[in-house]
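**Student:** These are the structures, in structure tokens.
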Structure P
Amino acid sequence: MELIFATHNQHKLEEVRDMLPGNYQISSLAELGLMEEIAETADTLSGNAEIKARAIYDLTGKNVFADDSGLEVPSLDMRPGVITARYAGVERDAIANMTKVLKELEGSNDRTARFRACFAMIINGQLYETEGVVNGQIAPTLQGEGGFGYDPIFIPYGYSQSFAELSSELKNGMSHRYRALMGIRKILEGIS
């Protein structure tokens, strides 16, 4: 089955291709020459995922899925949340974003956090939604060189290393995106 993944993020594309089995041909927006950014104007992760999926489905008429994911920190009133990528500004600077979270958590005893991914998929005009969560805590400093986004400051429960220190296979097997994608996979298997 051919699917469009409504993203310009090469890291997300690689993760998704690794997580879904080979019988799905997944194309990114860049590979289709669709370079225009889709405005994420919803106030929820699931709302933004649906906006992106509907925009690409309406444009192409092809089966599509999209995601929005975020880091949610209870002691920061669940911020950065829906503005995870732009938490420190529109530049989408990962280091600045992580630095802001670490600064805001200084002196806090509660460093619990979670990554949450919401996917919206449109197959033959029908909308399907899934969600995945991985719980953990925020590290005191950046740890590791791998991964992307907030991975250097997120330590999943049961581990002492950050997502940036874990192998991509290990991280991908437990991540919020993986958990949401398993919901997508189940839906696709039921449709096929």
Structure Q
Amino acid sequence: MHPTIRLAERNDVPGILEIYSPFILETAVTFEEIVPDEDSFWKRIQEIMSELPFLVCEIDGRIAGYAYASAYRSRASYRWTKEVSAYVHPDFHRKRAAQALYTSLNEMVRFQGIADLLAIITMPNESSVAFHEQFGYRKCGEFMKVGYKLGQWQNVGWFELFLQDETQAPKDRILNLNEIIGLPIFQEAVQKGLEKLNL
């Protein structure tokens, strides 16, 4: 079975939550504390995909990882800036699934007209910082003791990647996800991601 990178579907939710649940229950990587049920998580995915990609990487019939972009803030002038997140199953850490997913995601949102991506990382996290820096993210700030989890205060680093020409005004209108799905750019973005996999 060939690996795939594609938009998330309802029947992917158990595999996605299998990946995400240990991060909720055992780490401070996410500040979420309660594992969401499948229906509410699917609604979360659908809300994201009303505008932006929520991608899964499937290898050998299993969800190896997922990545998505989501809204940063609601005020109008923030609309060209989005947050990004990626999670990978431990069984697939050496398959470069996160690199593959981010590669596809970046290509898609750039074409949509998104200008700025923010990765928010609980600190310290050397591997995540190195991963994002490999993609060109630069640290732009750190909030100290901004969350409390696992019995201690947690710091959060902010990392930024600008995708467009900084000297130019952004596109007047950001394309919705459904406007790019049928375009060649979508499959080209998928293919660029798949080329990053180490299988």
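**Student:** Upon calculation of semi-axes √(5λ) of the Cα gyration tensor in Å, for residues 38-85 alone from the atomic coordinates, which of the structures P, Q produces 25, 13, 7?
**Tutor:** Here the read-out was taken from Q.
**Student:** Work out which structure the value 2.5 belongs to, where distance in nm of label points 7 Å out along Cα→Cβ at positions 70 and 174 was derived from one of P, Q.
**Tutor:** P
**Student:** Additional query: If distance in nm of label points 7 Å out along Cα→Cβ at positions 46 and 110 comes out at 3.3 when worked out from the coordinates, which of P, Q was used?
**Tutor:** Only structure Q yields this read-out.
**Student:** Separate question: I have 24.0 for mean count of other Cβ atoms within 10 Å over residues 102-109, calculated from one of the structures P, Q. Which structure is it?
**Tutor:** Derived from the structure labelled Q.
**Student:** Right, here's the next one. Going by distance in nm of label points 7 Å out along Cα→Cβ at positions 30 and 54, which of structures P, Q comes out largest?
**Tutor:** P
**Student:** Related question: Of the structures P, Q, report the one carrying the highest value of FRET efficiency 1/(1 + (r/R0)^6) of positions 14 and 118 (r between Cβ atoms, R0 = 30 Å, to 0.05).
**Tutor:** Result for FRET efficiency 1/(1 + (r/R0)^6) of positions 14 and 118 (r between Cβ atoms, R0 = 30 Å, to 0.05) over P, Q: largest is P.
**Student:** Looking just at relative contact order in percent (Cα under 8 Å, 6 or more apart), which of the labels P, Q belongs to the structure with the highest value?
**Tutor:** Q
**Student:** Which structure, out of P, Q, was distance in nm of label points 7 Å out along Cα→Cβ at positions 94 and 142 derived from, given a value of 0.9?
**Tutor:** Matching structure: P.
**Student:** Let me ask something else. Given a value of 22.6 for mean count of other Cβ atoms within 10 Å over residues 150-157, calculated from one of P, Q, which structure does it belong to?
**Tutor:** P
Since every read-out is calculated from the coordinates, none of them should be taken as a lab result. For clarity, every value in this text was computed on a predicted model and none was experimentally measured. Cβ atoms are built from the backbone, for glycine too; each structure is taken alone.
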